Structure 1
Amino acid sequence: MPGPETNHDRAAIALNALAWTLGEPDRADRFLALTGIGPDELRRRIHDRALLAAVLAFLEGHEPDLIACAAALDVPPQALIAARMEMEA
């Protein structure tokens, strides 16, 4: 059984969610179009909490993506939501 999540775990979840989001071209294009973030800015801000929160909010906005990402990362969807809330704090 996994131990309790820490802030580091939530940052790792958010980074993994970003990688998952960008791993499929149509989903990546949709994310970039909706957020207005370009590839260069994305590279510069990869560890920016606001950017990571935006990725997680993007996933929350489309439940099938939220559930698919959570399954791919082997975490409950609530972990992605908790990570977003942590990144926004």
Structure 2
Amino acid sequence: MSLLAKLFSKERKLQIDFCEKNLDRFVTADYFPEYEAFFNKKNITYKEYKCQSMCEECKLSPYAFVNGEFIAADDAGKLLDRLRQLQKV
């Protein structure tokens, strides 16, 4: 890949941080293949934390911190959709 192609890539690099408890609560086995495919992209790095001290949010909906920004959604599928959108910005 040329230097210009790397500089002007349409896919943004994302660092995604998850709460392990939140993932366990909201991401069902049905979503595993989709999440796995997303996380295997070269511009995505992610980390699971045992707890992120966001207990009120954690009980309400699936969430993640993307490049330090809090992102939440109504369900695991919508969260993944939001992550995909952020990647393409």
Structure 3
Amino acid sequence: MEVRKVERISKALGDPSRIAILQQLREKENCLYCHEIQDFIDLAQPSISHHVKQLADADLIYTLKEGRNVKYKLNQTVLDEYVAFLNTLKV
């Protein structure tokens, strides 16, 4: 994994709201609608959009449009690559 990608993912994971979104994705079997995020994060819609964009820019989530709704899915491949990279740093 490229160092730039590791840096982008690390920055995306540096916020508790983004981690909460990823945790909810895991609990909801890897699928979460935009309106569901507002149910567990007490933030305004623009702030939620910012956090989701950061996660998408880091390739940690996919954004899928379903008509007027937006669905998010966890990108397990990128997450696994990130964890594998971190494991290479262990002694």
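Please treat every number below as a calculation from the coordinates, not as lab data. Remember, it's a predicted structure, so these values are computed and weren't measured experimentally.
Things to note:
- Structure (1, 2, 3) behind the derived value 12.2, 39 of Rg and Dmax of the Cα atoms in Å: 1
- Label whose coordinates, when helix-only ellipticity at 222 nm (-39500 (n - 2.57) for each DSSP H run of 4 or more, over all residues; to 500) is calculated, return -23500 (choices 1, 2, 3): 1
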